[in-house]
Structure P
Amino acid sequence: MELNEIIKPENLAYDKPRLMNDNPMHYCPGCSHGVIHKLIAEVVDEMGLEDKTIGVSPVGCAVFAYNYIDVDWIEAAHGRAPAVATAIKRLNPDKMVFTYQGDGDLAAIGTAETIHAANRGENIVIVFVNNAIYGMTGGQMAPTTLEGMPTATCPYGRDIALNGYPLKIGNLLAQLEGTCLVTRQSVHTAAAVRKAKKMLRKAFENAMAGKGTSVVEFVSTCSSGWKMTPEKANTWMVDNMFPFYPLGDLKNVE
């Protein structure tokens, strides 16, 4: 085969997911959102759910997910995505409904909506991107910010006596009767990406099978908010985030 034949798109071994739009991404270099978007697009396409999938994106860096993944979307008020997803799924039980939320959204202003939707066992998927900071609004401390971790609102590091402990929201959700899957993944290596995709697919399958609420948490970086290069942010995540938010399944009901 001639070189000009090899480089044709139809002959490439790896290509952009079919459901990813051509819009240039606005995310910062090294951000985990783009990889997670790709995985969602691939899973929806491979499951043949493109005409049945409805995503709900609230406020934060996640808000523009509708700009990149070619499925139906509804934008929710800050923190209210699980409540909106509940209504969509109950009115359209044959649809695959998922939320796409950051930690400042899901674990702060949206704590009540998240916990009660999961406790009811709504047949939705909650995709939770945990980078331990408010990424869009200036790098403020989030509920998930680690002890001693500096942010714009705790420049000397999170002080437990003043700010309380980091919130392991995934562990809380795993205790609820309504959740069938709570898993913590990352996309920092090729192996991690493969595992994350596998768990996303299982979550989507659970929702379509009516098994209850599935939560896929992604421990992620925020190079801009952390004031690091993408490489250093990945290393810092592995050294500091993973010990406190260890990867793996917190709950997996077959």
Structure Q
Amino acid sequence: MSGFSAEWLALRERYDLCARDPIVLDAVAARFQSQDAISVVDLACGAGSTVRALSSRLPARQRWDLVDNDRRLLTLACSGKFSGDVRLNAIPLDLSGHFEATLDGTKNLITISAVLDLVSENWLDRFTQHVAARALPLYAALTYDGRIDLHPADPLDAAITSSVNAHQRTDKGFGPALGPSASAAAIARFEARGYRVAHGKSDWVIGAADQDIQVELLAGWAAAASEVEALPCRDIGNWLVRRKDAVRERVSTMRVGHVDFFATPSITR
């Protein structure tokens, strides 16, 4: 799968934390409130953002299997300090291959964040099948859903967003990606397997003072639009200049759409 730098993950973590849907988080916490201990598998864990966001809401005794293909990120993820008995176990693995063994054994919860929009329909089918076969709950956070709202508006915003969403559907290492349709597709698959699903929006809300992340996002969107070749390069370049000018003048704000959901089986193991 496509990797993410530690620097980018560190930059986005504050926005991820603020965006995570509180009702979905409450549903996760309520599911395990009567337990003394919990075993979690965090797939594509990155630098450990989900552990930091969720651990305080779970039973004090926790074991996390942190799965990622980037050993540098695994080292960062396992370096965190937490209150309570929180044990972190690094598992280097590329999820585009065979991930099934990571779900085996005594597990109580699967987590995955900012990944489902990168996977293919076939991968998602395989994933939901194996999660449901083990009757495991799944907390999936921060799946991009195609919404990008920019202020002040620019005449090319809609065309750039369309190009970005087309790029999101290209192969990210798992086959043709689901992109903006991923959260709806995943929710439908779990519901079809008898799961109950709590879901809500987890949008990034980015203010005029948040210049660093705006510049990174704009550059990434411009690059994505250039790669799909739906717009002339000159138009994309001019759009990027105008948008960066707005950032520099501290008048630019953004909302980037994401979805969180918590899927729980109707039966327990």
**Fill in**
From the coordinates of one of P, Q, mean projected area of the Cα convex hull in nm² came out at 13.6; that one is structure Q
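As an exercise: helix-only ellipticity at 222 nm (-39500 (n - 2.57) for each DSSP H run of 4 or more, over all residues; to 500), calculated from one structure in P, Q, equals -12500. Which structure is it? Intermediate values should be presented prior to the final figure.
Details: P: -9000; Q: -12500.
Corresponding structure: Q.
For distance in nm of label points 7 Å out along Cα→Cβ at positions 110 and 230, the calculated result is 2.5, so let me know which of P, Q that is. The partial results should precede the final answer.
Details: P: 2.5; Q: 3.1.
Label of the source structure: P.
Work out the source of 18 here, i.e. which of P, Q gives that when relative contact order in percent (Cα under 8 Å, 6 or more apart) is computed.
P
Values quoted throughout were computed directly from the atomic coordinates according to the rules given, and no laboratory measurement underlies them. Computed from a predicted model, the values in this text were never measured in an experiment. Cβ atoms are built from the backbone, for glycine too; each structure is taken alone.
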